[in-house]
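All of the numbers you see were taken from the coordinates with simple rules; none came from a lab. Computed from a prediction, not measured in an experiment: that's the story for all the values here. Cβ atoms are built from the backbone, for glycine too; each structure is taken alone.
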Structure P
Amino acid sequence: MKSITNSTNNIFNKTMLKHSFLMLALTLVMVACGGGSDKKAQLDKLKKEKASLETKISKLEEEIAKTDTTKKEQIIEVIANPVKAEIFKTYIEIQGRVDADENVSLTSEMPGTITKINVKVGDHVSKGQVLAETDARAIIQQLSELETNLDLAKQLFSKQENLWNQKIGTEMQYLQSKATKEGLEKRMGTVQEQLRMSKIITPIDGTVDLVNLKIGQAVSPGFGVINVVNFSNLKVKADVAESYTARVKNGNEVLVLFPDMADSLYSKVHYASRSINNLTRTFAIEVLLDTKNEYHPNMVAKLKINDYQSAKPEILVPVKFIQKSSDGSYVFTSENGVVVKKVVTVNREYSGVAEIAGGLKEGDLLITSGYDLVNEGDKVDVKK
């Protein structure tokens, strides 16, 4: 009741002052029209009175504004969420390819015509298994003749050796029989190697991935006709820029993504080379794969190598909510419905998220919607 009375009195006083000001103006006009002798002095006096009245009017208007309870204070609606502490990780993203340590393209070791194919695509084979054969009839015939001659030479040498041990016969006869036998043995070894070379043999355990052969087809050395891959030992190989040398090491966690298979897995850096390629200024890394899935050699893989991880959970804030001023980086939080500006220390940023080293604590209400509409000290209606 008292505040209403004061407000009414103030309005009345203000009205009276305005009325006095009007009367003063009228008097000024009348004096001017009357043509008094000291018009200049009267004018100066009236101007001073006018200035005094204007000052009083201004003060009264300020007092009325302060006591006017009809004006409501503006409250801004915002959304705020409590910040959380989490382990912060950063990654280096590069592209690599799947590779197999044991991936061979087999070819015939000597010219010939295919007479037998022992495998088909998808067959599992063992090291030393014959996969295909070429025409080796001439070699087999030659080998048969050598076996006959070698048997005879062995018999003759055995008899000559017995005689020599009994001091019968000459040393020359003994040495000739020995040389004949050994010469035939070496020749036999050569022909047997030629027979082996007429066959296509796998040097590894694995799966037949390609058979590019037909019966009667002529083959020559240097042209791959059968591929064998050991899928139990796959890895991803990639080249990493020299600038990451100190950050990528053996044992780093890696997320391996396969875009063409919509698949991914976690692994570790199995090997990081310490040698820098002089041309590309990169170093090689290898990441082992889980062989349970059907990955394919030479397929594209994307690697996300974890190069940094915080020692303990830290406050994480999306970069878009962090603002900058001459005082440094800051965010707006809400405390008891009032906007509070908090200066923060940003340690690292990755993928739109910042690791906050100081300025915020877990549970602080970070304004995430409407942060660009408020100032420090504003009252807000917080929605979550």
Structure Q
Amino acid sequence: MLVLGLMSGTSMDGIDAVLAEFEEGRFAGLRATHGAAYPEPLRRRLLELARSDDSSLSLRELASLDTAVADQFAAAALDLLARAGIEPAAIAAIGSHGQTIFHDTAGEPWATLQIGDPNRIAARSGIATVGDFRRKDMALGGQGAPLVPAFHHALFASADEPRCVVNIGGIANLTLLPGPDPLLVRGFDSGPGNGLMNEWSERHLGRPYDANGTFAASGRSDEGLLQALLSDPYFAQPPPKSTGRSYFQLAWAERRFPRLDTLAPADVQATLAELTARSIAAGVLAHAPATRRVLVCGGGAHNRHLMDRLRAALPGLAVQASDEHGLDADWVEAAAFAWLAMRTVAGLPGNLPAVTGAARATVLGGIYRP
């Protein structure tokens, strides 16, 4: 069974597309992968919306963005199939996460919004598309996130050692895998991932991210700034918990430390990297102290300085990219939404109530026919 997974995370650096193979409901590997960048004007507007905690946009613009993102997702899917030489008729389904532009569990009611109309993806690709994964979990009292821990368990859990999977995108999320029993899996958003570092890099380097963490490595972490940021109540909040870019953005850091621009830019970048590493490590040590191995996926796995800081914050633990355990760090999330789509098509639940806080396990999303 072939299922195509589409994902664009909170970093909004583009669309990840994978063609995943499943055998009797088990992930059997990736047949093909493809990365597609958003057109720059679309990317800039999506980032503006996600980074603002007080965004306003017209219904006309919201509808237009929903259509534009869907067209980009459909094009990424068709490009992937063309590159792989596979006809759309051979694909059982597309799993499309969509593009998150809002996720809030601090206010009432909890709310999340992913755009990229799955009707349009199905119509353009000719493939049944599974979308709108998060809101069913929220309807059952859950936070709608994170959803990938079920896939992390299926792929990375070990009977030999307790593990943790850390996805470092714009936001960082943890999956705690004490063993093979899925009922023991826990997961939550630990706080900022690459998002704050990317914003600071754009402001001071004019580049969308700090390649290899070179900018951060050239500075020194400022303890006053670090403690001001770590004192935010979110970090002490017990799971289940989830957050988004509208919370952890530079305006948040400037509110907590009004003298931010008086520090050397490289020192701020070093501190933001330390914040990501320390908040991830604190989550592991507080909620899964028996962990022996940490598998890192997402864009943060390529940040050499961040990986070094994470290892320093977790002495005695093996900290590795997920590549070393069977799946390239760049494609884990897209593969997860192919897996979730496969579960939906089969009528199987995709959420873990112990992770999200939902009242029960449930089939996620809807199936949109071409």
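Values computed for the structure shown
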item	result
FRET efficiency 1/(1 + (r/R0)^6) of positions 116 and 332 (r between Cβ atoms, R0 = 35 Å, to 0.05) - structure with the largest value, from P, Q	Q
Given 5.0 for distance in nm of label points 7 Å out along Cα→Cβ at positions 52 and 292, calculated: source structure among P, Q	Q
For 0.00 (FRET efficiency 1/(1 + (r/R0)^6) of positions 76 and 124 (r between Cβ atoms, R0 = 25 Å, to 0.05), calculated) the corresponding structure among P, Q	P
At a computed 49.5, 178 (Rg and Dmax of the Cα atoms in Å), which of P, Q	P
Structure (P, Q) behind the derived value 4.1 of distance in nm of label points 7 Å out along Cα→Cβ at positions 60 and 140	Q
semi-axes √(5λ) of the Cα gyration tensor in Å, for residues 100-227 alone from the coordinates reads 29, 24, 17; which among P, Q	Q
Distance in nm of label points 7 Å out along Cα→Cβ at positions 180 and 356 - structure with the largest value, from P, Q	P
